[in-house]
Structure I
Amino acid sequence: MAADVFTLNGRETPFTPGQTILEAAGAAGVRIPTLCHLEGTLPTGACRICVVEVEGARTLLAACTTPAAAGMQVHTESPRVVAARKTILELLLASGNHNCAAVAGDGARWTDFQLRVAQTEKTADLCPAWGDCRLQELAFQYQVHAGTYAPPDAGPDLEDVNPMIVRDLSRCILCGRCVKACNEVQVNKAISFGYRGSRTRIVAAGDRPLIESDCVFCGECVQACPVGALVERKAGYAWRPWKAERIRTTCPYCGVGCQQWLHVQDGKIVKVTGVEEAAPNRGRLCVKGRFGYDFIYSPDRLRTPLIREGEDFREASWDEALDLVAERLKAVIAAHGPDAVAGVSCARSINEDSYQMQKLFRAAIGTNNIDHCART
């Protein structure tokens with residue numbers, strides 16, 4: 001049976017029934033810009049950046065919500081589409097406190113601004129998401145500057161009362177990605193849209209701070225946010241994507257095996273994000289996996305084994321410490337039998353380590369006294 005096809009930018013393109021124009025275009029290697037679209041969630045068409053021109057349609061259509069149809073003729077970058085996207089971007093830039101290079105980058109002031117922000121990271125002239133903002137990228141792509149429309153009155157206050165996430169709703173563009181990430185991806189249902197009309201905003205627990213809501217601080221909303229409305233408190237102004245090396249690893253906190261990107265800057269982890277294209281987590285992380293990384297730099301961590309001698313401890317090599325533990329275990333077993341020994345494995349260990357631990361006790365020592373500790 002012949003595949004269904006539609007015309008995309010003058011070329012016949014196959015699609016699977018049920019695919020949206022956005023999905024079919026992506027499968028064909030044609031990139032349509034989006035801001036509100038979040039993979040794996042229900043499309044809303046909220047931002048309208050993905051509008052395309054379909055011949056015969058009365059208006060431009062949102063590619064993320066419009067199903068592809070046989071015989072449809074779609075244009076993704078026609079003059080009409082580009083003009084609409086420019087207007088939408090100008091409105092979004094004027095919707096709040098988007099003090100980034102896209103706002104200040106007009107005319108002769110552009111070079112001065114770039115030099116200033118290159119010299120100063122934490123400044124009132126610079127958004128904490130500068131360089132990692134989808135709105136900024138699209139403003140550059142379509143050569144849009146703010147100022148066409150009057151900005152609103154002072155926005156909501158900055159919320160930084162919790163140790164994990166900084167919420168600056170004056171930068172929110174109401175794309176809804178954070179709501180979908182919370183409600184459809186993590187299914188925590190801690191945040192939602194509140195109020196109506198021009199007063200619409202993202203709220204938690206009846207418009208209270210996150211720390212007073214059902215939020216578990218998994219940070220999925222932060223990873224989904226395309227602007228600077230949600231940022232990680234520890235990474236704000238400290239992390240810049242062009243300065244950091246990205247290293248893939250497995251989360252060490254439990255045996256699930258969640259895949260992480262470690263963002264390393266000057267030899268130190270400054271940010272952790274989930275690997276969205278990898279199983280088993282598909283970008284999802286818990287509060288420990290996303291935020292619990294700076295303990296490795298604590299000066300209180302032991303760097304060498306310690307052996308007690310009386311009331312004091314002395315440093316020892318790993319060989320000496322392990323030999324001492326083995327000798328003590330063998331002495332207890334010889335005197336009282338293997339059931340006099342018990343082992344507790346850390347629940348945050350990887351599956352392979354936990355397997356080796358139980359095998360040591362059951363096969364080598366000869367006891368089933370093996371358990372795990374789930375406390376963190």
Structure II
Amino acid sequence: MKQNTIIINGRSCEFKEGETILEVATCNNIDIPTLCHLNGTTPTGACRICVVEVEGRTQLVASCATPASNQMVVRTESPKVISYRKVILELMLSSGNHNCAIGSSKEESWTEFQLATLNNDQIEDLCPAWGDCKLQNLAYRYQVVGLKSSSPQPALTTPIERDNPFIIRDSSRCILCGRCVVACNEVQVNRAIDFGYRGNQSKIIAGADDSLRHSDCVFCGQCVQVCPVGALVAKKALGQGRPWETEKIRTTCPYCGVGCQQLLHVKDKKIVKVTAVEDGAPNMGRLCVKGRFGYDFIYSKERLKTPLIRENGELRPASWDEALNLVVQKFTQIIQESRPDAVAGVSCARSINEDSYQMQKLFRTVFKTNNIDHCART
């Protein structure tokens with residue numbers, strides 16, 4: 001069988017037909033930075049950060065969209081590549097409200113547009129993605145700050161969207177990488193957002209340029225998870241802690257029987273954010289609205305902390321032993337008086353598998369009845 005090999009930074013790497021330069025490099029632990037690429041989706045080459053130099057070609061090529069070919073010679077960090085990436089990063093930092101560089105750049109390098117959008121945020125804090133931003137990481141990696149532009153920037157025309165309970169959208173921080181669009185259309189297949197308008201008016205729109213609240217968005221939050229900057233932020237997590245202040249704890253989502261893998265971001269013993277495990281089966285980085293945002297109920301003051309027993313029309317607190325003994329007594333009485341088929345159980349179809357198994361086991365082996373079913377509520 002013919003062996004396909006590609007030379008990356010002097011290393012000989014084998015590859016399979018159809019693999020891109022980026023895929024081959026990733027498999028061989030060779031880092032090529034990118035902002036728009038999303039694993040398992042159609043490559044767009046939109047950000048141009050992943051460009052590499054290929055021997056024999058005059059132009060740099062996007063590694064995420066260029067197939068590897070036998071004996072291709074690639075350089076990922078040549079002077080030409082680095083210079084190009086710096087220019088792209090400078091343009092990105094200068095075209096929007098990327099105040100993440102406040103700690104390393106001089107204030108005079110900020111454009112009027114950046115200062116105007118900073119004021120529009122109505123807060124004096126740094127970008128909510130500060131410390132967890134791919135653009136910021138690349139700016140530090142290549143020692144890039146925003147260009148000081150003498151030309152006027154377009155006025156901020158799109159206010160920050162805060163009218164839904166889950167996601168904050170800030171178009172002034174969007175770099176038009178398209179990751180959110182691909183995640184919505186190809187990964188979750190909700191088709192709620194897409195590119196809109198043209199030229200310097202281009203932006204990501206929901207429906208006919210409406211808010212997420214009035215679009216087809218189901219608030220799965222996949223767009224938030226893949227956003228490399230601070231354009232999409234989980235509303236509940238805003239201001240709750242920076243990445244280095246939180247501990248990530250892997251767990252299984254308790255909402256249904258699928259078994260989606262989650263990362264709980266915990267600060268001071270409190271969950272401040274939930275994200276999906278990128279390489280964790282079965283969800284592989286995906287979550288529904290409940291799995292991603294439905295975690296704060298555990299801190300509700302209305303949550304019951306002890307069983308309640310109704311006596312004379314009033315509920316009173318009871319111990320678990322007392323409550324369970326009462327349940328046993330009532331079930332035993334019903335079965336003795338009216339036979340096992342007098343009782344029936346209904347288990348939610350979205351319960352976790354373990355709960356449903358225990359439910360049917362209880363009725364079939366203890367109560368001696370097959371009167372067990374499920375309800376298919378969403």
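Where a number appears in this text, it was derived from the coordinates with a stated rule and is not lab data. What you see is a predicted model, and the numbers here were worked out from it, not measured in a lab. Cβ atoms are built from the backbone, for glycine too; each structure is taken alone.
Given 17.4 as the derived value for mean count of other Cβ atoms within 10 Å over residues 213-220, which of the supplied structures I, II does it correspond to?
On the way: I: 19.9; II: 17.4.
The correct label is II.
Comparing distance in nm of label points 7 Å out along Cα→Cβ at positions 141 and 325 across structures I, II, the highest figure comes from II. With respect to distance in nm of label points 7 Å out along Cα→Cβ at positions 285 and 333, the largest value across structures I, II is given by II.
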